[in-house]
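Any read-out appearing in this document is the output of simple, stated calculations on the displayed coordinates, not a laboratory observation. As the structure is a prediction and not an experimental result, all values here were calculated from the model. Cβ atoms are built from the backbone, for glycine too; each structure is taken alone.
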Structure I
């Protein structure tokens, strides 16, 4: 079994095959590295998100990582200066829409980051400070619904400007750079 730890850059899909007929110019994971045949992404990050993504040739490992036992932590840049009330709402769970159904997120860990995290610069401009302040939070989840973090921050009035997954279990992004791929024999979760 082969496993990979990658920093998925913004603008890439978390897949190897483009299933869309209309838009053929999508950037796919296979452009980053010569992955072994049968490699699959464990979970996903949407095209606009970046950060830690695990890949494997082992379907059982994929199930373990995607289980609710493994925490996933995100650093999120928000439009506006988030307040403690919004943080508490995130912690308690908020109602979001998933495929035309209402869903209340599970309680999670959330905290405001007092300093801008040490991350590579964004690949595209976020927006200028003249449009108002931004703030950073850390959100740690044990679930991963479709675009969940973005929907959660919007639900409390602070839309996501930038989203970076920084940790899955004990595996951290650390100083990896966008597009970097590390091949490992096992995941230390």
Structure II
């Protein structure tokens, strides 16, 4: 049987899994967005509040390759306050975060302040009211992918993440996709 591959623009509020592990779980799941083969797995995870590009496959080797550090993953983070150049430099150089109860120094990465991503169809809900102060956006491109890494990095730099979007994996980007859209693809354009 030939492997099947999908790309999805995961909306916020959905878990990166297909069924509930408990009966009382009231979350939304990827299986609500399209019909997938039974053996389909998400490649990497986006937490329930995060949105963006997610790859799905029926082939374990493809999953392992894409999760490796061979491919860049670019995230757009809307942060609380006007992010400073000093904070962006800390993100670039590597910053200490907590990981599994221990201190961890992130690898150097690409980071830059960006304008709000108007080229994406963002979830329509508002993060918070304007009376809470300004927000800004930063792009962070990693080759590693630790648990909640981007959120921990921006917090360690002094700017809590309010909204997180995975914009790119390798050469595949969200531009042109609608929130919740699923596309079956022959091979990932990596």
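Observations on the model:
- Ranking I, II by FRET efficiency 1/(1 + (r/R0)^6) of positions 32 and 64 (r between Cβ atoms, R0 = 25 Å, to 0.05), the structure that comes out highest: I
- Which of I, II leads on distance in nm of label points 7 Å out along Cα→Cβ at positions 56 and 72, largest value: II
- Among I, II, structure where Rg and Dmax of the Cα atoms in Å, for residues 40-79 alone as derived comes to 11.8, 39: I
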